[in-house]
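These notes open a run of structures that come right after.
No lab work stands behind these numbers, since they all come straight from the coordinates. A quick note: this is a predicted structure, and the numbers were derived from the prediction, not measured. Cβ atoms are built from the backbone, for glycine too; each structure is taken alone.
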Structure I
Amino acid sequence: MYRDIVIESLKYCIDHKSLRLHAYVIMTNHMHWICSSKDGTLLNDIVRDFKKFTSKSINEAIINNNNESRKEWMLNLFSYAGRHHSDNKNYKLWQTGNHPEYIYSAEFIEPKLRYIHLNPVRAGIVEQPE
């Protein structure tokens, strides 16, 4: 359910925010992506909008999901994080900032792609990266 919010937001950013998504993985508590911009839009702006929208949507989904057994724990965690960061009012889902790396060659991107593809394998979520 929460993963679907992230995927739909990525699709929206592709269709409406100039995002080019080259590779990504959604893990249980973080995600990695290799992306660029179609028209020179700053990636920081795209990531900011993505994080703002998904944070709001996931928090609403948690609040409205009566079957969510972790609801109280997650909302308390996000509320605590929100109170301790001036850039947030209520809940904080994502870390502040991001960790971009400029991809300057095929040799540089290969280990990044391998890391992204093997991340869920190492975590035991899947057996094969495919």
Structure II
Amino acid sequence: MKYSQLIGIIATLALVITCYQPWVYVQSKDLLITGMHAPGTNFGRPGLMHVILSVVMIVFFALPKAWAKRINIFVATFNLAWAIKNYIILSTCYVGECPQKKIAIYLLLALSILILLMTFFPKIKLTEEE
């Protein structure tokens, strides 16, 4: 794809923005959990890893080297696994109470899948070596 690297960078930046949006709302404790702020829970900052991985992915999307594109596939796969982990942990019902999922938790998964797909279509100019 011609614009796969640009789409990957834009999706990665959107993923960072999504980490600051509300992910779930726990009504019984009146908690609004985002990727960077999870008060009253033991979740820490689940979006911090996404931000760190996003910086690495943006650098690898921008580098026109084959090794960078290969490593970027691994990093994007780890990012998707982290997104699935966050989705499962944050949206699971505990003791009969199910948190209300916000749109950002779904965007987190969708953007992580899109980023991984964009890593499969790098724009690399190959030269024949004799």
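State the single structure among I, II that was used to calculate FRET efficiency 1/(1 + (r/R0)^6) of positions 19 and 107 (r between Cβ atoms, R0 = 25 Å, to 0.05), giving 1.00.
II
Please state which of the structures I, II yields 18.4 when mean count of other Cβ atoms within 10 Å over residues 43-50 is computed from it.
Among I, II, the structure yielding 18.4 for mean count of other Cβ atoms within 10 Å over residues 43-50 is II.
Compute distance in nm of label points 7 Å out along Cα→Cβ at positions 35 and 91 for each of I, II and report the one that scores greatest.
Biggest value here belongs to I.
Ranked by relative contact order in percent (Cα under 8 Å, 6 or more apart), which of I, II sits at the highest value?
Largest calculated value belongs to II.
Of the structures labelled I, II, which one yields 4.4 when mean projected area of the Cα convex hull in nm², for residues 27-82 alone is computed from its coordinates?
The correct label is II.
Assign the value 1.14, calculated as Cα Rg over 2.2 N^0.38 Å, to the correct structure from I, II.
Source structure: I.
Which one of I, II has helix-only ellipticity at 222 nm (-39500 (n - 2.57) for each DSSP H run of 4 or more, over all residues; to 500), as calculated from the coordinates, equal to -17000?
I
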